[in-house]
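Student: There are structures below to look over.
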Structure P
Amino acid sequence: MPGEAIQHSTLNIQHSRRVVITGLGIISPFGRGRDAACIALRDGRSGIKRIESIDTSALNCKIAGEVPIDAHQGLFKGFDRFSRLALIAAEEAMDHANGRGVVDPERFGVIIGTGLGGAETLDAAYRRVYKEGQARIPPASIPWSMYNAAASAVSAHFGAKGPAYTPVSACASSAHAIGNAFQMIRSGQADMMIAGGADAPLTFGIILGWESMRVLAIDNEHPEAACRPFSADRKGLVLAEGAAILVLETMESAERRNAKILGEIVGFGITSDAGHLTDPSADGAARAMRMAR
């Protein structure tokens, strides 16, 4: 994928301040909640289907991994769709971790990666100006569409006054967010972090742009079979939306409050290919893994 070719991340370096995962939240094409996603994975079900939220009559590709409308309808109004998805997943993650009010707000941060940010807001604004000929767009269009909008919304929602920002590095964005949050806690800059990723790129303009690169797997009649990245006869990728959020904290904090530990992050490696825009280098990924040992 564009940009992904030069971004690789892996996790695995020892340090005295141990960092653990105590919360997980997901909203995906399977619906709201980590249980919905896990059950679908165990059952081998695909989340790819015909797009319902936009008019696809002028598009060649009419399929995607779309979050069901009833999974987010009416929740966190006033934000772009990708920020709403991030807020929903963050709520579940914080509830799962029982993490509200357990650390000093100034030692609590948020890092949420994204590939395309507030695509829904931008698409609507451009349509209003260029298609409908209107002279004005909603005054909140800029703060809603900024790449850091989701991180800012989550930070404000939970009163997290520590680091709050957004890595933007294509499909590596979420891995970078988790790795950076890990480093924040390990180095002593924070005691708890909300970290993960959110994207909602299913707009007419974004899909048309991906079509132009001729990388989409267009199988409108069999959407569940379109996305087969590890098959020898794969035909391309399929766009999707959703959010997945982790709560990270120190091992000491988790043990002190008897929190259930889901896993431990022991390192992070990051490299750049400095090469082709869309053709990734295996060496770049291998170097990231070696750095994380």
Structure Q
Amino acid sequence: MKASPRISVVIPAYNAQRYLEEALGSVLAQTFEDFECLIVDDGSTDRTPELIREFARRDRRVRPLRLEHGGIVKALNAAMRLARGPLVARMDADDVCRRHRFERQVAYLDEHPECVAVGSWVLLTDPYGSDLNEIRTKLAHDQVEADLLKANGWAMFHPTVMMRREPALAVGGYRMEYQWSEDIDLFLRLAEVGKLANVPEVLLRYRQHVSSINRTRRDTQLEINRRLLEETYDRRGLGPPPGHVPERHSTFTPFELARSWGWQALTNRNWKAARRHALAAIKAGPLKYHSWTLAYRSVWHPGK
């Protein structure tokens, strides 16, 4: 492994054994090979440490880091400090990179030296890896920043982002007081020293989970977003932020989540996934009309 690779890939992992092999495998299979991969085991209690060690034995680009459990901000900052590459590529332990992701993003940053962080479009998948829906983010700096100034966490999907390490550290890295919206906070500060952008191409399969749609974190996250926007607007001399702060993630019930995933699967003609989520919707809401409508459409679809 080179002393100074071009990219440092940063992956926080906490009890990630279910998806880690697929996620890390997609990183190690990149067409752009000049990188190191820092995997931060955030105090996992499952087989995550063992899997990381095995990958490190098989590929010298993998650099394991073990921490006591302290959350994503602590894990990310530890990896950012140890990173040796001038570019930092974020990745989560349950997502999947397209093989040319790094190649595309390095080329974009080389062509746009004013850009300090670049993301991409994503393909949403369900917990089983079935395709649901392609999300096309806005591309240009002004549009991306405008969405971030509304606390829109999907303005730049965090695990798609490749950023320049020095500016990220210069603005203070990730901040613990804004954990759960730490990406919005960092991107807004980066926008004050350079440009943000998204590549108009799906470069990541972004996995959705029931646990990521978490009602127990809802009020906390809304309050964090409010404080974050108040600080950002004050720092920029923009006056008070807009009164309504959108929720960071949808707060669906299990029924609403299954119904949403099912209809997204139907839209993309993924009949098998649609039937799986229709069954889940029926179990969660057996008396609800939309459960049975989804089930009917997943079986008697136009493609039959």
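Bear in mind that the values in this text are calculations on the coordinates, not laboratory data. Quick caveat, the model's predicted, so the values are computed rather than measured.
Student: For which of P, Q does semi-axes √(5λ) of the Cα gyration tensor in Å, for residues 107-154 alone, calculated from the coordinates, equal 25, 16, 8?
Tutor: Q
Student: Here's something else I'd like to know. When helix-only ellipticity at 222 nm (-39500 (n - 2.57) for each DSSP H run of 4 or more, over all residues; to 500) is calculated, the result is -12000; to which of the structures P, Q does this value belong?
Tutor: It was calculated from structure Q.
Student: Out of P, Q, choose the structure whose coordinates give relative contact order in percent (Cα under 8 Å, 6 or more apart) equal to 36 when calculated.
Tutor: That value comes from structure P.
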